1. For Rg/Rh (Cα atoms, Kirkwood Rh), for residues 112-239 alone, the calculated result is 1.04, so let me know which of I, II that is.
2. Output the label of whichever structure in I, II has the greatest value of relative contact order in percent (Cα under 8 Å, 6 or more apart).
3. helix-only ellipticity at 222 nm (-39500 (n - 2.57) for each DSSP H run of 4 or more, over all residues; to 500) computed as -9500: which structure among I, II?
4. If we compute mean count of other Cβ atoms within 10 Å over residues 104-111 for structures I, II, which one ends up with the highest value?
5. Given 1.17 as the derived value for Rg/Rh (Cα atoms, Kirkwood Rh), which of the supplied structures I, II does it correspond to?
6. Taking volume of the Cα convex hull per residue in Å³, for residues 72-135 alone for each of I, II, which is largest?
Structure I
Amino acid sequence: MRTTGFYGVCRSLILVFCLVSFSVFSKPAPLRIVSANGTLSEILVGLGLESQIVGVDVTSTYPASLERLPKIGHNRNISSEGILALNPDVIVTSDQSMMSANVLKQLNSSGKKVVTFKQEYSEEGTVNLIREMGVYFNAKPQAEKMIKSLKADLAKLPKPATPKKLLFIYARGTGTLMVSGKNTSLDKMFTLIGQKNAVTDFTDFKPLTSESLLAANPDVLVLFSSGLESVDGIDGLLKVPGVAFTNAGKNRKIVSMDGQLLTGFGPRLGKAAAELAQKVK
């Protein structure tokens, strides 16, 4: 009886060990995620998936902890080889990203999962993007938490009594100066804070000319912080032909912000709008 009891206990222990081992070793490995868009990277972190991100594009600057991850490049400079070398399970990008069609084709042909999320530059578009990613990655509660915070920030946004004319200048030194027209993320951000884009006769971006600058005569010039630095600050920008003769130039009303924050239209949209509104008032 003792022997039978002993073997019975052993069999029970072995069965328990096997069940525990099966539950441990059968658990699927975490997804290895590569993000080709800074806004998507920020949302992934908000969804609690930062530990699963194995590579990001160079616009993925927030939170700062993403800086330690391998970089896959920027926009059209992204290569499929650099992404595939990271052995991802899923690659996320947005329909606003400028990854080349050839790279997307190569990634799809590799057998890796490529997911393109729709990104619209508006409050509703941002909410939809966060919610869609929350559904895809099975993290709905975390997505709704981000959305609640975003809406609370936007609800506090003051509206100006008299809209000003804002002009965004993309600068990479004085040799590369572009202005933002309609339907860009900058144009949508100006509208969101109750201001006006100083140029509305074209879409996307066009080279800056002194003639068009004087015709637009903006009240405020807006640049990325890196862009303003590339032209040697406000004093350097005022030396660009035409700038000093605009209302913005005469009043030295030139503001700058972090590029990803200003144009990302992600979880920090409300904070970005509040910062811009405060700087241009």
Structure II
Amino acid sequence: MLLKTLINTNELAILLGQPDVVVLDCRFYLTDHAKGKSEYDKGHIPGALFVDVHHELASAETAQTGRHPLPDEEVFSRQLQDWGIDVNSQVVVYDDMGGAIAARAWWMLSQQNIPVRVLNGGFPAWRKQGKDISVVPGVAKPISNQLKVSFPWAISEQAIVENLETHQFQLVDARAADRFNGENETIDPVAGHIPGAINRPFLDNLDPEGYFKPAEQLHVEWQDWLSNNGDGYVYYCGSGVTACHNVLALNYAGIEAKQVYVGSWSQWSKRMLRALTS
């Protein structure tokens, strides 16, 4: 079954203020973790709640995990409760990177059967079209109903290891081609990609203005090179964030996709480093 995917600025403007609508500002910058909140404070969609990717969409990194491991299920359940989100909510998530960050929130919420969509074009589109912008912090409306959270679409490191022998699924890497090819690694301890993976940079899902390409175009682009690689796919990236953008794009294009290796290259490269130094 295909997932809900995108909403445009005009559609969101109509929804704002309705009691069941929750808007999450997911702006995040890998090299400056404080910048997301700073940008939110300078201006955001009215009523939007700021989401800290490191602390609210992930748990702490360890020596064995990637940079953004999934939060504990009970912890994330309480987080949803604090945001006032349940299966009767209408959630919209956005960022300023074409959905690259917001897609992680979208993927996590979609698994809980929560209706959630990503703002196409994000905050830049909202601002460019002259929509209202607020500097007043959004106020969450916590609820008493607590969802039972699970992440059935998350693929473990062990499953990736086993797949090297069984070839049950095809890995798709969402990073830029230079990082995939091991030519420009400035973040993780080892350069390269997981053996057998193919590369579809998430930026290829967007047009030059930062909007998603038309669904029909994306369908053709994805089908052209995925069709010859079997039926099963698992998506990964650097730390389980932009991989979700490929999953989002596929569903928007009418192609079912769900599974993400959240540890991604940041976890796998630690595995490689341990092998090299043992």
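Here, each number is a calculation from the coordinates, and none is a lab measurement. Just so it is clear, the model here is predicted, and its values are computed rather than measured. Cβ atoms are built from the backbone, for glycine too; each structure is taken alone.
1. II
2. II
3. II
4. II
5. Derived from the structure labelled I.
6. Once volume of the Cα convex hull per residue in Å³, for residues 72-135 alone is tallied for I, II, the winner is II.
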